[in-house]
Structure I
Amino acid sequence: MSVIRNVHERTVRASAAAVGALLDRLSSDDDPVFPVPAWSPMRFDRPLGVGATGGHGPVRYSVTAYEPGRRVRFDFTAPDNGFHELTVEPLTDERCRVRHVLEAELRGVKRLRWDAVIRPVHDVMVEELFDNIERLTTGPVADPVRWSPRVRLLNRLGWDRPVAVGFPAGARLVRTAVDWFDEADYRDAYAMELPPGMPLDPVAWEGVLRGIPITDRAEREIVLGQDAGHLDFRASLLVDAEARRVTLSSVVRVHPKARGRLYWAVVSRVHPFMARMMLRRTHRRLALAAPSAAEREVRARAAATG
């Protein structure tokens, strides 16, 4: 068994109080520093404080120490062991050092996975968190972290996948968009979480079905579709800000002729895969194009001051 220790630190030309106030907002709905939505958000079962449990993505941990404005420690959930910790250390009245330390006992496959997969992503995420702190306290970052080709690949491979859900009750527009909805031959729905920063205008999600025309739209939903010689289909894209998810729903009516039945017998086998792939691809594209946590905070401050 071996212990890995990973340390990142940065000197920031701002007071420890200013930086600490930003760290106190970790995991909140308006978290200004955790690098979301390019990476999975930090979420806990309660506000930041000792005893809060959660994590980000597949990494699970709980808060075991918290000194507001100065330090927060997260211990990994069993069977993993170790911790990661963020601290703010004042240097002068207008300078401080922010540090992130990770320690864990790893062996065998876990050690190989850390070296090949986890460490490159971890290093980028921590530096992006530091970039957000610096941007909010001192202005533009002179040398922001950049993604290597390996990090881009790992981000793509690790991106969340849509999950099958029931046809959403909120997809009211598609239910009334066609008079054959109740007699449809096929229905399905796939959903993904909407982290902070993702677009809430359903038109922004039109690219899920690139080239398919919009037939109807409402505040939270758009309907796309076509009528063809062998089948008719409609797809609903519903953006639910309260539930924090986007849902792609499909409705198909197959024409009774043998050609239509044969066509759908083939297409129905690949449709679920294609629907999930297109939703996931668009979700990632929009997330990577979205403003960073720091940029959202800057805009919120500007809006608050008029």
Structure II
Amino acid sequence: MVPALERVVVRAPGKINLSLMVGDVDARGYHSLATVFQAVDLYETVTATRARTLSLEVTSEVPGDLPLDGRNLALQAAELLRAECALDVGAALHIHKQVPIAGGMGGGSADAAATLVALDRLWGTGLGNEQLRELGARLGADIPFAMLGHTALGRGNGTDLTTVLTHGEWTWLLAVPGGHLSTPEVFQKFDEISLATGRVLPEQPELDERQLQALSGANLELLADTLHNDLQVAAFALHPGLELVVESAERLGAPAALVSGSGPTIAVLVEDEVQARSIAAGLMRDGLVENCLVARGSAPGASVLEES
């Protein structure tokens, strides 16, 4: 055990999936995945203050509602850490949100990741990054990446991570169309479409190696050519307006655009912030999205901002 603190502030990033390849279902009922995560500089900031009981408050820069009870991933993370370390302690948690809610960008996972890091410090459990990532993986496949950050290759259900070398600056326009998509529903629709079209899912999906070359070589054109999301067709079917957003962004000059994760946020790869603002204006003018955010990858993972 390490000395405990009274207050800890930790932030963790949202993410986009530059590739998301979906394979067959394993014995546990999970699809095997091959994905390239990239963290972006929209952050979830968790402040944990010592208290007798567990509580949660949320302030947000983005629209949408979050559960403040046991359905919330941050509270689940706190309960898991408390049970794992056999602790009888509490904490007052406050989350400040920048990541679109239920948008396929891992905001809830970032909340859980930041909470685990903050409470590990606050409660003096001293578990360390590897054990915390293992704990996070029990709650959600995106949580270990929110701790790691930057850009990484994910396999299995996404929790087997390998850091990917990147050069250059990557700028993204995140087009938020409104509404939300449930990840389980998107996977279910993906399965239905695969069955209806006779698609045979590979046991171990493979990524386009050119994408890793694009990232290491700062090749925007090649990255644009290799962006891919197997779940996109399912997201289009469940949220018909998404396809038009992707088409419009590319017509307005974007090198590429795709559904982020299970959606509905659209990640638009752009040359720079000037192009991002121009495309955002066009999408907003045409009433295709409710909001647009500009972000940069590849942002650092969960990190301690303050402690006392």
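Any read-out appearing in this document is the output of simple, stated calculations on the displayed coordinates, not a laboratory observation. Since this is a predicted model, take the numbers as computed values, not measurements. Cβ atoms are built from the backbone, for glycine too; each structure is taken alone.
To test your reading of the models, identify which of I, II gives 15.8 for mean count of other Cβ atoms within 10 Å over residues 128-135 when calculated.
Attributed to the structure labelled II.
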For which of I, II does distance in nm of label points 7 Å out along Cα→Cβ at positions 8 and 32, calculated from the coordinates, equal 1.9? I
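Of structures I, II, which gives 16.1 when mean count of other Cβ atoms within 10 Å over residues 40-47 is computed from the coordinates?
Details: I: 16.1; II: 24.0.
This figure was derived from I.
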Given a value of 5.8 for distance in nm of label points 7 Å out along Cα→Cβ at positions 120 and 256, calculated from one of I, II, which structure does it belong to? I
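Suppose you compute semi-axes √(5λ) of the Cα gyration tensor in Å for every structure in I, II: which one lands on 32, 21, 19? Write out the running numbers ahead of the final one.
Working: I: 44, 22, 16; II: 32, 21, 19.
Computing semi-axes √(5λ) of the Cα gyration tensor in Å on every structure in I, II gives 32, 21, 19 only for II.
For relative contact order in percent (Cα under 8 Å, 6 or more apart), the calculated result is 18, so let me know which of I, II that is. Could the numbers behind the result be given before it?
Working: I: 18; II: 28.
It was calculated from structure I.
Using FRET efficiency 1/(1 + (r/R0)^6) of positions 88 and 296 (r between Cβ atoms, R0 = 25 Å, to 0.05) for the comparison, can you identify which of I, II gives the largest number?
On the way: I: 0.70; II: 0.05.
Across I, II, FRET efficiency 1/(1 + (r/R0)^6) of positions 88 and 296 (r between Cβ atoms, R0 = 25 Å, to 0.05) peaks for I.
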